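In structure tokens below, several structures.
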Structure P
Amino acid sequence: MTATLTAPRLAVLSRPDPLLLRLTWFVALTALPLMVASGLDGRLFQGDDIWLKPLKFHLALVVYTGTLALFGMLLPAGSLASRRWRLYLGLVTACTLAELLWIDGAAALGTASHFNTTGFGSALYPLMGLAAVILTSLSLAMGLLFWRERQDALHLSIALGLILTFVLTVPAAGTLANNPGHLVGTPVTGARFPFFGWSAEVGDLRLPHFLATHAMHAVPLAGLTGNRTAVWATAAGFTALVGWCLVRALQGLPPF
């Protein structure tokens, strides 16, 4: 017996959610002054350009909110129009702005945003952790909306990808936040993965965190096959990959 693939059913695209679209543009445009600062400011923090982390954060947020805005166009018209939903998006937007102010401000002051448990940072750090959970919950909320439309493989894959983004990211990020740093172990050679900078010789909790946040991109790719079995298999396999990388990191070992 051979498996058959059917083309995914694409609903008529609705207009992108205006609040999500505005938020995406705001995060993107506010990265421009950081690029200028990076070119003019020669300060380093832990060996890297002090503005590199804020720029990465802006890029990650643009990808996150931009992806959600695009996915929202596949929902039935009016799905994101309720007053309750608008209030929730307002809360998510406020948390996003707080995160940006925190991370960009820390860079401007020449101090750490994450793992900063001294002085004012000790009070702010857990609050920013709560804001990050609320921000990440947007993927769960939209995933549940797609779950209602899970009759076809594409909508099922988006639902699973968005739900897993929250379910996998919260424990991965929580483990990272409660660790003294992102490394488990002491590097000797300083070997890193190209471009991403993850340690290639000791455990690095940033890797499972990164993978978890991109479940929303990896799992929906399987939905393009139109095969529901492929979608479920991809979701299970991706969950196992994140779990494997997290366990290896906690053991002080690189992923491979």
Structure Q
Amino acid sequence: MKLKNYLFDLYPEYPLGFNLETRKDPDQCSKQLYDDIEKIFFSKEKLESLKLNSIENKCQNFNSGDFYTLFIDDGKYLLSSDYIGASVYWAKQAGLADEDIVEYLMISRTIGGHMVFPRGQGTTVNQARGGKNSYYDRFDLTLLAIKKWYLNDNSKINYAIENYSDWFALFGSFDKFISFFRLEGFIYDESIIDLVSSDLDKGLIIPLKREEIYIPSQKEEYKRYFNNSNKIIKDRTEKLNLI
């Protein structure tokens, strides 16, 4: 089965015109991605489960181009897509070749590699989790922070989650948040999988027990991290495509 890829769909003549440094961002400008997120995660039944009423995918025009947003209940909540795969920037810093990165993007930029977070009320979770002063965009650490919030515990990005506490409160618990967005692949035996230390190809699963902030700087270690992330994303994509 050919998986829909929201990055390369923006480049009809791929590989012509595609450049890792200047690539378009599907989280901003892919209408198809936002339409699919709406269809898969926010059906009438799923909206009602959160006591919500409506959703609309709107395109806003800025100097940088089109910017899509999901408006929940006429704008009570604004949701933006967020790429949850391993960072391309840090992959390049670790020395991965462009062709290797593109190969990983073939999987990570499918629907399973995307999530939504609220915006409009200060620093977002998406913004807070990026960069060397935070989580290097690691999604496992992000999930740990969200889990800590539901347990009334603190994390490095707790302030950003608190900015949107009304949104996260809709789910009631971390388990329900995971279930709603079909993120079970990142969980093993009630623990979040450490995407850096594990080796899923070899069946080695290491639980993420604490907020130890680290990103691989060596090529082979980063490849393992990329592989771990993509293994979960591919499985999630296949399951979401059945909805």
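Give the label, chosen from P, Q, of the structure having the highest value of FRET efficiency 1/(1 + (r/R0)^6) of positions 199 and 223 (r between Cβ atoms, R0 = 35 Å, to 0.05). Provide the component values of the computation, followed by the final result.
On the way: P: 0.55; Q: 1.00.
That would be structure Q.
Can you rank P, Q by mean count of other Cβ atoms within 10 Å over residues 143-150 and just name the one with the largest value? The partial results should precede the final answer.
Values: P: 17.5; Q: 21.2.
Largest one: structure Q.
State the single structure among P, Q that was used to calculate semi-axes √(5λ) of the Cα gyration tensor in Å, for residues 31-86 alone, giving 36, 10, 9. Each step should come with its number before you reach the end.
Working: P: 36, 10, 9; Q: 21, 14, 9.
Corresponding structure: P.
Please state which of the structures P, Q yields 25, 20, 14 when semi-axes √(5λ) of the Cα gyration tensor in Å, for residues 55-182 alone is computed from it. Write out the running numbers ahead of the final one.
Working: P: 31, 16, 12; Q: 25, 20, 14.
Label of the originating structure: Q.
Suppose you compute Rg and Dmax of the Cα atoms in Å for every structure in P, Q: which one lands on 19.4, 65?
P
The value 3.2 for distance in nm of label points 7 Å out along Cα→Cβ at positions 23 and 191 was derived from one model only; which of P, Q is it?
Details: P: 4.1; Q: 3.2.
Source structure: Q.
A value of -21500 was derived for helix-only ellipticity at 222 nm (-39500 (n - 2.57) for each DSSP H run of 4 or more, over all residues; to 500); which structure in P, Q was it taken from? Working shown, then result.
Details: P: -21500; Q: -10500.
So the calculation was done on P.
If you work out mean count of other Cβ atoms within 10 Å over residues 103-110 for P, Q, which one comes out largest?
Details: P: 17.1; Q: 21.4.
Checked P, Q; max of mean count of other Cβ atoms within 10 Å over residues 103-110 sits with Q.
We did not get these values from a lab; they are worked out from the coordinates using the rules stated. Treat the numbers as computed from the prediction; the structure is a model and nothing was measured. Cβ atoms are built from the backbone, for glycine too; each structure is taken alone.
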